[in-house]
Every structure is written in C-alpha cells, then in structure tokens.
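Following are the structures in question.
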Structure I
Amino acid sequence: MKRLATFGLLVLLALSGCTRRSSSEVVSVPPTPLSVKILKDNTQVFDVTTYVNDTISLQAEVLPKDAAQDVVWSVTDTALATISETGVVTGVAAGQTMVNVHALNYPDVKASLFLTVNQVAEQTGVGTGTSADDPFYKGYEGDGPLEVYFLETYKIYADSLLIKKGNIEILIDAGWQCDGEMNRDFLNEKVEDGRLDMVIASHGDADHTQGIPYIVRDIEHITSFLDYGRAGGESSAYKQLIRNRQQNDGAVYYTALDSINKVNGATNRYYFTSEFYVDVLNTGAYSDTSSGNANSLALLFCYQDFKFFTAGDLTTGSETSLLRNETLPQVSLYKASHHGSHGSNSQALMDTLNPYMVAIAASRAGAYNKNPGPPNPDDTYNLDGTKGHPAAAAVERIYKIPRISLNLNVFWNAANGTMKFSTNGGANDLVMEGSTPVKGYYDLTKTGGTPVWNEDLQDFENKVTGEENTKFHDTKVFTFRGYTSYLPAWVTKA
C-alpha cells in the first residue's frame, strides 16, 4: 500500500508540473473600461428624435477601444420608448425621456442622451388625388396665378422645378445634393403651409434625385410621391426618404408603371384640385427595374386652358413611343428634355406639342459636376458658356417649332437664373420673370478670348449682366455658341 501511495503522489506531482506556467508566458487581460459614448450612423449624438411606432438604431463605443465592448441599454421612461439589447429604440408614446447605456459590469461607466418621441402628424384636408371628387388638396387653395419655377442649380447639368398654385406645391426633381441645399430656403419660403402636395422624381439619375432629401429636409408634410418605379436609381437616400415619409407622415407612393396600369391605388391622372391635375403619359418605357433616361416620366400638367409638358431626360426613342400611344395637345410651356440634349427633343414631338414657350434647364457655365464655390482664378473652364447643353442640334430643332419660329419665346437658366412662368389659366397668357444668375458667364470677346482675373473684384472681368428677362436668342451666349444661323429667316433679314 505504501508503494501505491508513493506512486500516486509522484503522478500528481508530475501532472502539476505539466500545467505550471512558464515565467515568460503573458496572460492578456482587457483594459478596464473608462468611458462610453453613444453613436448614430457612426457619429456621436447627444439627442435624437423618433416617432411613435418608428425605430432608430444606436451604437455604443466603450473606451479605450480595446476594452470589452459589451454594454447594457435602458430607457428611463419605458412608457415612452423601449430599447433592445442591440440598441434599437422604438417609440411608444409622444414625450421626452433619456436613453442610457453602461459598460457591462461597470455601471458607473455610462452615457445618456435625450430622446424625443413625436406623434405621427395627421394630415387634414388631404385626399388620394385619384379623382376630381377626392383631390390631394381639400382646403382653400388660395388666390393668385399658377407659377412654374425652373430653379437655378449650381452644377452645370441638373433639373429642379417647383409648381405652385396658392397653397398647392409640387416639386419635380432637385438636382444634386449641393443644389438641394442651395435651394432649400427658396422652397421653405414658397411652401407657406409646411406641406408639399407631391414630390416627383422624373428618373433615377443623381442630377435629378440626389438633391430631393436635402431640399425637403425642413418640410413638415409631404402628401404624395410619384416616380419612375421601384428601381433604386442613383440615390438610395431618396428612396429612404419615401419610406420614412410613408411611415411617419402617411404619404402615398405612386409609380409611373402603376399609374399607367391603374393598379395599387394608382391612376394616370392625379388631381390637386378639381381643375388642376397632372396626367401621366404612356411612353411604353416605364419599368420597376430600370430608371434611366428612357424611363423618364412624361407628364402633362393642366390648369384650365394652361398646359405644361415636362419629361425629365426622355430619349427620342421613348418620345416616338409616346406619340404612338397618346394624342397630345398643343401646350403653353415645354421643358426641353435632358437639358436640351440632341438625343431628346425630337422635331416630331415638339411640333406636335407646338409650345408657346420653351424653357431649358441647364443652369450654368463652368466645369461639369463642380461643387459650389466662389470664382477662382484657376477655374477658367467654359467661362463663356460655350460648352455643354443645350446642344446645337436641339436648339436648331427648337427654333423650327411653328409657334416658337414666330415668337422666339425660349429661355435658359444660365442667362435667366431661376425662372418663374406665371399664368392665370390661359393657353397663351404665360409671362416669364427671371432673376440674377448665381454663376453667370463672361464675355471673353472683349479680351481676345483670354480670361482676365480682377483681384479687387475677386472675379473675372466682363461678367455678362442684365439678361434676367432676355430671350435666349438675344443673349450674348447665343451668339458665342454660333446659334444665330438657327433663327428663322424673318429674324436674320430684320
């Protein structure tokens, strides 16, 4: 027995020796948490707002960063909001409370933020817009003319339009992000009751949709959206805006394809009042999977005898299909498609519409896709506005339109700034009022084609001014571009 006991003791000693750590082995222990901060979209926040039944996702970061990142979330007043283990806040009732978080096992390493939960606003006096008896706007619409604004955008190619009749406003596109930010105050001023009746995205290109979430940021209510379809397009923020407004504002969402097929509550005519409506015209190209130029919405706005045709960047192929599918009337105002591109604006379509006035939305001289900024002595590209849209071929076709060949009523943002077209409902009572362009262009013929920087002015010399209300053919840039030969013979003879 003594031998067995001795043998067992030796085995235990041997085993204990095998598990003994060497003096050089280091055990890694996470550092003690010192602080924690609350993030939303990877940015530290101290107060957030959500709505009843809406959610918002928060993240926590424990410092130092190599400390354990496990945390515990809580809400001070669970009657107003709840929060999941992963930081997802859900609004329960309107009010204000605190969201709290602390590092796991370290209750004193904590942070809090202020949470506001708003009740979803109920829109009053709002219909579906799908019939004259159930228009979008059911209140007193207000007096005054119908106004169509072609908002000047900073970047060289972009569309942004606002249609206003009293208390009714419709936004069509908003250019790039910087354009939406630039025109936000303008929109806020025009939307006096805090409600846009419709937001329209003509197609998915970023120079049309990217600015929409930024220009409407301060708008309290949006009644409806109408766009090219369920394809994402180039601005996911725009599609997220629709989802948020549907959930939080009760906005309705219609697509062009649904409108033509009259499904999912949509129709091909939407009423703002019993006598002011927009028709979605059948181009045969609407899709829920594509959002390019060819898929652009073709729209006809009608108010009494006034008619306005606008079609985003619609291509000549889709224009041909449109002419087959629809019987189009003569219109008062025509927006040159695709900023006056040669691949749009077919002679057949424009002659059929035979507009009283044409507006070209291609805002400024300068480099393509350049962000806003003051004049710069090194930025001399296209100072005279001779490059880019509108294209010569499109301009030539525009001046062949029967009524335009007689009245020459063509206008362009680059010379006319933000343009306002006003009508009292007549077919031909339209009046254009321009404004001083943000960017403008320069007369380089005075300096032999060489830009001259003026240090005192902090601008180039010979900037063209005073053309706010000038027709396109009478602007200097028309001559700079060599378009004079496109004018009808009676003008050149005179």
Structure II
Amino acid sequence: MNITDVLSEHAHNRTEHPAIEDGERIVTYGELDGLVDAAAANLHAAGIEPGDTIAILLDDSADHLIILCALAQVGAVLFSLNSNASKVELENSIASVPVKAVISLGPRLSDDGLLWLRAKDICQPAARPFDGKSAGNDDPLMLNQSSGTTGAPKSFLHSHAAMLDWMARNIEVQGWSREERFLCLSAMRFSDCRNISLCILRFGATVVIQRCRTMDELAVFVRGKHISYLKLTPSHMASMLEYAAGKEILFPDLRAMVVASAPVTHLQRLAARERLTPSFCEQLGSNETGPLVFGNPADQDAYPDAVGRIVEGVEAQIVDDEGRPLPAGEVGQVRFRGAGYPTHYIDDPQASARAFRGGWFYPGDLAALNEEGYLFFKGRADDIINNAGAKFYPIEVETALLEHPDVNEAAVFGWPHARVGEVAVACVVVNPETSEKNLQTFCRQRIAGYKVPHYIEILAEFPRNAMGKISKLEIKKIIERTLAERQAKR
C-alpha cells in the first residue's frame, strides 16, 4: 500500500466530487487520478526513481498537491523547502540532504549539478501512462524535520506505512466526513498542512487553497466557500481574536476550528469560542509523531488547565529522570509510543539517544496526566526556572501575561541572576502597545512575586522558524542583546 493507492477508487466512486479547489480551478476526483498518473509518468521519464530524494520549492496550488501525490506514487522521497527562504538558505537546505532533483516554478537557482524540473512541465499531459513500480508500504515517503523551536531542526524519515498510521489517527481524532471542506492557514511547506492535505485527499474530502491577504478577505472566504474544518496556529488565532472584537461570532457554522503547534490558555479558548466559533478545538503533537493530544469544547470545560486527552492509538506515560512511571497527577517527563514513529534522527546520534529510547519518543516536555488521560502541559524539561530554590514553569508566567487584554503572544525564559540563580524574563507581542511596568504590575496580581518577569521585551512580532513556530532561540538572542545594552548603560 502507498498513500495514493485509493485515488483510482475515488475516481470511480466520487467522480464529480471536488478534490481540490484552487481559486477558479476545481479538480474533481475523476480528474485527479489521471493528473497524478500523468505527473508520475513525466517524473519517471525525467529519471526520477524509487528512493530518490526530491526537493519541492513551490507555492500552494493544485499542482503542488498533484506533484506531491505523483512523487509518492513513483516512490520518491519528498523534501519540502521554504519558498520564503533566501537563496543562501535554500542552497544550504539542499546541500544538507542527498537531493537528486528540485521541482520549482522557475529556473534553477544555482549551478549545483542537480536536476531542476519545472512544475508546469511535470503537470503536462504525459506521452504514455505511468508504467513504473509504485511505492510499497515500507518504502520511505518523506524526509521531515523537527520543529526546531529551541534549536536547529533534526531530520528523520517517514515511510508510507508510518504516514498511513498517521492518517488513520487523524481521521479518527477529527471525526471527518466525506463532505469535509478543509482550509489550512499555514503553507504546504509546513508538514502539518501538507500532511493533512494529503490525508484529506486519501479520505475523499475536499482541500481548499486560499490566498487571502487580510482578515476581511479571510472571513468572507471561509463563509463563502463553506469551509467546515479550519486549521491554524496560535498566532493566526490571536489575529482573528483581535479582528473579531466587537463583531458577531465570526464563523458560527464551522464544524471544527483546530489550533495546533503550541498550547493556548483557557481564557484564550473561551474567547475563541465566544468570538470565532463554538467548535474551537486544540491539538498537540509533533512532526515526529503527528497528533498526540486533542481537546474539544467538552474536554476544555471538564479540565480547563489541560490541553486535552491522549488520542486513540497513542500511549503516554509520565516518568522521572530514570524513566520510572510516576503516579497520576505528578509532573515529570512525558513520553509517547505509537505505530509509525521514527526510531532515530538522521546523522545525529546524540539527539537520537535523547529522543528515542526503549521504543518511546521523548519530546523533552514536562507534563502531568490524570487518570482519565488528560494531559496538563508544563513546558520544556530544560526550561524550568530555579529562583533561589523555588522552581516554577515558564507556562505559569506566560498564562498570567496572556490574561492581559493587550497581550497577543508571550514567551518566558529563565535568566541567570547573581543573587537568586535565575529570574524569569519575558518577550511579548502586544496590541495596542503597553508598558513593561504595566505588565509587571498586572502579573503581581496573579502570580507570586518571585515569578514576575524581571524584564519584559515588547516586540511587534515574534521571530519564527522555517516550520512557522516561534523561534525561542532567536527571542533569547534579542533579550540577550537588550540586557547587554542595559548593562552597558549603567
């Protein structure tokens, strides 16, 4: 089996049902099977063989999805590039893995000896049908990377079998129907959007591609296109909440709005359910594993401090530093086990030894689990702050900051201090702008004095990595520069 083997079945059973809607272009399932076969034939004719790693440098489009499916069919390994990256960054990404060819919209970027293929040529009618060997269950499908939130991303492979397991878990968790109309606000170069789009096509529902430039356009688009399932990040959610202030509920007819990539506070959830949609859900997972935790409105009301419940097909444990399971309710390192997880990072034995142990995946997070399977996220294991022996988690301070009506995003870190060992420092995105002193006073009313940020940096926006996640590494550099400047002025 491979992830595209059901397309011919959909072509027969769902012939006129839209598979992809890209502006005025509508690709039905009856058309998609033939388009993927033609693209696979063209790739095969260009010399692409099973096991070849192919870098993809494309904007979101129907052709992008068709090419992804065609590469999967011929057995190539997909490696998505960031189309917003600089020429040097792209060259470094391509050089970091054994790429055979690059598929892009335009001409080659450099004389690197690689095969450069244009998307429009791949998507032309083929001289003959694809007659190569299709990928099998255990063949590699994607070269993915970890999110890189706290450092350089690490590479790992997913097979067709692993992706099929990932897709099965998603379908079970999300409760999709064949009439689902999916819109993701992240780009397809990000693994979550790309993988769910492929999952939707395998399931037989509809992927809708949007190019909205403003919140006004997006609001009209979602309602006008009858989007039923909307996937977004906390940053998207913050922008939507700001836009929706004082308006009627923005998307009353959505079946599900799912925020992923980072936990949100319960106050943010309640605001989303009041201003955006009553069907607001939260999901926590990783690029390595896919969905791990899911919380719907009923889950949120049952345990406001929890992210949600561990999803079906995933086993979770909270353990101490020696790997011994802890009782329900105690905080420790969380580890996960499930079908299709990678077993190591490529060419990084040290990171592999930390993350993959005894059949478990250790994401490096601290959490607690109750007896009903709800997960209470506490932060990164190496982010705990020790202030004169009193230990606390950054998420406690972030939650307090996010309760302020002007704060859209917050990130908190421990920082060295000569007298007490460590103090909390924070970085926030606010609208409208407020002062550091105002935020510190606000925090003192909600958390213990030793947890109040010693310093707060106010930014217009947070730096983000190639995966679209907040780059805490870059934020720390900003804080370090500012504190050094303050020290120099004394």
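No value in this document is a laboratory result; all are computed from the given coordinates. The model shown is predicted, which means the values in this text are computed figures rather than measured ones. Cβ atoms are built from the backbone, for glycine too; each structure is taken alone.
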Thinking only about mean count of other Cβ atoms within 10 Å over residues 82-89, which of I, II has the largest value?
-> I
Given structures I, II, which gives the highest value for Cα Rg over 2.2 N^0.38 Å?
-> I
Have a look at I, II and say which one yields 1.3 for distance in nm of label points 7 Å out along Cα→Cβ at positions 202 and 362, as calculated.
-> I
Determine which structure produced the value -5000 for helix-only ellipticity at 222 nm (-39500 (n - 2.57) for each DSSP H run of 4 or more, over all residues; to 500), calculated from the coordinates; the candidates are I, II.
-> I
